[in-house]
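Take a look at the structures below.
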Structure I
Amino acid sequence: MAYYHTFVTLLVPAIVSFVTTYIATRFLMGYFYSAGIVEEDRNKGKPVLLPSSCGLAATFGTIIGILTYAFGMSFLAPQDIAVLRMLKGLFAVSLSLLLISLVGLLDDINVKSKMVNATGIKSYKQGLKQWQKPALTVIGAIPLVAINAGVSIVRVPFLGAVNLGLWYPFLILPLAIIFASNAVNLLGGFDGLQTGMGLAAVFGFLVYSLLYGNHIGALISAVLFASLLAFTPFNFGKVIPGDSFTYMLGAGLVSIAVLGNAEAFGLIVFMPWIVEFFLHARRKFKVSDLGIRQKDGTFKAPYGKKIYSLTHLFMNIKPMKEREVSLYLTLFELLFVALAFLMKAYGLL
């Protein structure tokens with residue numbers, strides 16, 4: 001049976017993801033605000049408190065989209081071995097995203113009544129300690145390791161196929177989840193930045209999966225893209241996505257790359273976050289991505305000519321308004337998506 005090959009099996013779960021994420025975000029906005037899970041948005045003319053960790057709705061929407069597919073295929077192709085193998089991977093991804101989002105929620109709900117200095121600037125949010133973040137985000141890798149997800153023979157840019165053997169499930173995969181979730185978490189703070197870059201990256205994976213016939217990669221990409229799309233309007237001055245969102249997005253990108261056999265492609269797509277990680281490391285991660293707001297609404301880099309974030313790099317080119325920073329970084333991510341396709345076309349991936 002070829003039901004899982006059709007675009008309908010992508011479209012229906014994606015629509016469900018979109019609707020679920022939108023409704024869940026509307027609910028969590030009020031719920032978290034009344035519960036005091038808030039974070040200060042410093043980029044406006046007057047600082048305002050916004051509900052935080054609302055990106056949990058995108059996790060919920062993505063998982064519901066995946067389960068919608070699982071529900072349909074349980075009836076349409078209950079004995080299809082390929083479908084059953086695919087469902088095993090999808091359930092593992094769902095559990096992975098849920099677990100790592102809960103770690104992000106733990107980080108987000110550590111809100112103090114007075115401002116504390118956690119990342120170089122004062123904030124109501126203290127969050128987890130630096131060593132706790134990588135230690136806890138490894139939880140997100142456990143379901144994927146448990147099913148031995150992916151293929152140990154991977155293509156490395158410029159090196160070709162490399163057999164990683166048992167190093168792949170027991171070392172490479174957990175490290176990839178830890179690194180990706182924490183790296184995505186480093187880059188944010190501007191309206192539409194995290195959702196914009198996320199949409200660009202996931203769209204690249206979606207097109208790649210469709211072009212090269214990887215159906216599980218296409219499905220995860222489709223539902224994640226739909227969830228991000230539904231969440232995007234709220235990311236413009238209405239909510240703070242929170243670490244529950246960034247951890248989930250990082251783990252989601254790794255899941256697509258692993259189950260979609262697109263590790264080399266994903267490495268290039270993920271390059272801006274890799275650069276961001278090393279820029280933050282130069283200052284021992286005590287860095288703020290935010291700029292210094294000017295009277296005309298533009299922002300200039302907070303550390304002068306010193307670059308500790310990609311946001312600082314673009315603000316050093318010229319003073320930019322908040323949405324300009326997000327737009328340029330989203331275009332920057334799209335450049336790497338295009339580069340990944342170009343390298344694939346020339347046989348470098």
Structure II
Amino acid sequence: MTRSTTRRTLLAGAAAAAASPFAARAQGGPDLKGTTVVFASWGGAYQDAEKVSYCEPFEKATGAKVVQDGPMNPAKFRAMIASGTPDWDVADVTGGFLEVGIKDGLFEKIDTKLITTSRIDPRFVSEYGVGCIVWSSNLGFSTTAFPNGAPKTWADLFDLKKFPGKRTLQDSPTASLEVALLADGVAADKLYPLDVDRAFKKLDVIKEHTVFWSTNSQSQQLFVDREVTAGVILNGRVYDAAQKGAKIALSWEQNIQQVDYLVVPRGSRNRDAAMRLIDTMTLAENQAKLANLIAYSPTNNEAFKSIDPKLEPWLCTAPENTKRGLVLDQAYWRDNLKKLTERWTAWKLA
């Protein structure tokens with residue numbers, strides 16, 4: 001049974017759980033030489049950071065080769081499982097897809113003989129997935145487009161008169177419907193179950209002014225190329241773009257927090273090697289390295305000791321940021337993702 005993440009537990013802070021010693025056990029000798037493991041994630045700066053922080057240490061320790069693939073796509077994932085021979089061995093998925101995938105039998109069970117799950121905050125451990133990062137959807141905005149003051153809340157995103165310009169939203173109902181309802185005045189603790197009709201009515205306000213993104217790299221590039229002035233973007237993507245000189249900032253008001261999980265697709269041809277790669281991804285030093293590269297919060301609490309203090313304002317789990325945020329209800333999306341995705345597609349085409 002998956003341990004569902006609740007608003008109360010996640011916002012309690014990342015330092016709550018006891019962690020294993022920082023000195024991680026060795027990954028063994030180069031006994032996987034000749035083995036190829038395919039890792040699928042979300043592309044761009046995030047997957048580049050995963051490659052450096054997770055995959056390269058695994059290759060060095062085991063002799064295996066890790067091939068990068070992606071971006072992660074739920075429909076493609078399902079098609080692989082249906083074929084019986086998935087191309088991917090480890091995938092980085094959202095918590096919402098984890099919940100749906102467990103129900104639909106898409107994953108191998110986590111092998112605790114090969115993965116030391118005790119390193120990970122127990123709130124982020126499931127029978128079928130291991131949490132790797134905590135991230136948030138934020139209101140991102142151009143630092144040059146609004147000389148009279150920047151947008152701060154989701155309501156500002158929908159105020160085209162005060163804050164003119166093109167908008168961007170993820171091409172998905174997940175988080176987008178929450179954004180619309182928060183902008184329309186619904187309190188964070190009253191969001192679920194979502195008032196779907198009200199959300200789509202609010203989204204109509206900016207629909208014709210919106211560029212929809214399907215990958216996180218695309219969302220980042222839209223701001224870099226100045227195609228949009230404000231919209232929904234992940235906190236780590238804003239950090240990466242800002243470090244590279246883009247004129248972009250974010251607001252932490254009403255940030256929507258989620259957890260990504262590492263899973264092994266059912267039928268993986270390299271199951272044991274895949275499990276060992278996930279084990280490498282749980283190590284504190286590796287998670288700290290990733291956080292220092294792209295500002296996503298680790299799930300191994302020991303990793304916080306090695307994160308550059310200058311990064312704290314960029315982490316969604318920083319106390320000041322969690323106080324201003326909320327947690328996406330994974331169980332709600334487990335039960336409603338399919339039908340709301342169909343409605344989202346119909347709304348976009350209407």
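A value of 17, 30, 43, 9, 0 for P(r) over Cα pairs in 10 Å bins from 0, in percent, for residues 157-220 alone, calculated from one of I, II, originates in structure I. If P(r) over Cα pairs in 5 Å bins from 0, in percent, for residues 133-180 alone is calculated from each of I, II, which structure is the one that comes out at 4, 18, 30, 23, 15, 8, 2, 0? Going label by label, the one that fits is II.
Of the structures labelled I, II, one was used to calculate helix-only ellipticity at 222 nm (-39500 (n - 2.57) for each DSSP H run of 4 or more, over all residues; to 500), giving -19500. Name it.
Only structure I yields this read-out.
When volume of the Cα convex hull per residue in Å³, for residues 45-92 alone is computed across structures I, II, the figure 72 traces back to II. Taking relative contact order in percent (Cα under 8 Å, 6 or more apart) from the coordinates of each of I, II, which one would give 29? Derived from the structure labelled II. When distance in nm of label points 7 Å out along Cα→Cβ at positions 261 and 277 is computed across structures I, II, the figure 1.9 traces back to II. Given a computed value of 3, 14, 24, 19, 18, 14, 7, 2 for P(r) over Cα pairs in 5 Å bins from 0, in percent, for residues 173-252 alone, which structure among I, II does it belong to? The read-out comes from structure II. Suppose Cα extents along the principal axes in Å works out to 62, 43, 37; of I, II, which structure was it derived from? Checking each candidate, the match is II.
A short reminder: the numbers here are calculations on the coordinates, not readings from a lab. Nothing here was measured: the structure is a model prediction, and the numbers come from that model. Cβ atoms are built from the backbone, for glycine too; each structure is taken alone.
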